[in-house]
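In what follows, structures are represented as C-alpha cells.
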Structure I
Amino acid sequence: MLTSVDPDYQTKVEKIVKILSELKSDEAFFSIDEFGPFAVKRRGGRKRVAPGEDYAVPQRQRYKGSLIITAALELSRNQVTRFYSDKKNTQEMIKMMDLLRAQYHNCSTIYLSWEQPHGGFPRFSNTCQTEK
C-alpha cells in the first residue's frame, strides 16, 4: 500500500487510477524517475584467473566518474526508455520528454508523472498532445 504525508495524496492516487483505467490504445502513461549519481568502479564477482593466482577488487579505487540514469516506465505496455547523463536537472527531464514524444509519436496523448525534486508525491505535467 502506498502512503504519503501529502494532504492531496488520495486525490492524486485516484487521478492516476482513473487515467490508467480509461487509457486508450493510442495513449501512453509514463512514470519517470532518476537514479544516482552512482560511482563507476570495479565490483566483485566471478573472474577467470590462472591456477594459484588471486584476484581482489581494491577497497580504495581511483575515481573513474559517476553516472545518473533517467528512466521512464510506460505503465500499460511495460516498456522502459532510459538514458545516462552527468546531471539531474530540468534539461535532462526535457530531454526525456522529447525522447518519449519521438518514440511514441503515434500516441494522441502522453501522460507523464514524476517525483518532485524535494521528495514529494508524484505530480502531473500538462498532458502532452502530439501531432499526427
Structure II
Amino acid sequence: MSKTEKRNLKTKEIEDLAIGYVVHHLEGNGEKPKIIKKGIDVISGEKYIEVKGCMKKETNLRITQQTLDYLEKNNKFNDFFIYFVYDMDLEPQLLIFNNDTFQKNKICEKRWIIQPNKIKEKPLSIPLKKIEFT
C-alpha cells in the first residue's frame, strides 16, 4: 500500500490495519491473539488489548465507555493494555501502555451523542437543493 493510499484510509480501515500490525507482532512473539472487537479489540493470553492506530504520533487516544464497561464487567483492568500503532504511512511504530500508565495519565472527557436514525419523534426535515461547490 502506497503512502498516498494510506493517507486516504477511513477510520475503520486505519483501525483494521493497526489491528493487523498488532496481531502480526504478537504472533511473531509466539502468542496466539484472537480478534474480538466487542468491548476490546484483541485478547492474547492474559492480555486484553485495545488497539489504536494513527498515521502520526501526535494524537489523543480515546478509550470508549464500552471498553471500560467490558473491562469492569469481566474484571480485567489489571490485564488491560493499549497498543498504539502510529506512523503507519512511513515506518510503523508500536507503543504499549499498560493499565497503570492508563490510570495515571487518563483525562476524563464527557460527551453526548445523538443518533438521528434512532429518534422516535420526527424532527423537522427540510429538503435542500443540491449545490455545486467549487
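Taken together, the values in this text are just the output of simple stated rules run on the coordinates, not laboratory data. Everything numeric in this text was worked out from a predicted model, so none of it was measured. Cβ atoms are built from the backbone, for glycine too; each structure is taken alone.
Once mean count of other Cβ atoms within 10 Å over residues 50-57 is computed for every structure in I, II, the highest value turns out to be that of II. Once FRET efficiency 1/(1 + (r/R0)^6) of positions 42 and 98 (r between Cβ atoms, R0 = 30 Å, to 0.05) is computed for every structure in I, II, the highest value turns out to be that of II. When helix-only ellipticity at 222 nm (-39500 (n - 2.57) for each DSSP H run of 4 or more, over all residues; to 500) is computed for each of I, II, the one that comes out at -8500 is II. Kindly point out which one of I, II the value 0.10 was derived from, the read-out being FRET efficiency 1/(1 + (r/R0)^6) of positions 18 and 58 (r between Cβ atoms, R0 = 35 Å, to 0.05). Matching structure: I. Out of I, II, which one gives 1.42 for Cα Rg over 2.2 N^0.38 Å as computed from the coordinates? Here the read-out was taken from I. When relative contact order in percent (Cα under 8 Å, 6 or more apart) is computed for each of I, II, which one produces 19? Attributed to the structure labelled II. As an exercise: distance in nm of label points 7 Å out along Cα→Cβ at positions 90 and 114, calculated from one structure in I, II, equals 1.2. Which structure is it? Matching structure: I.
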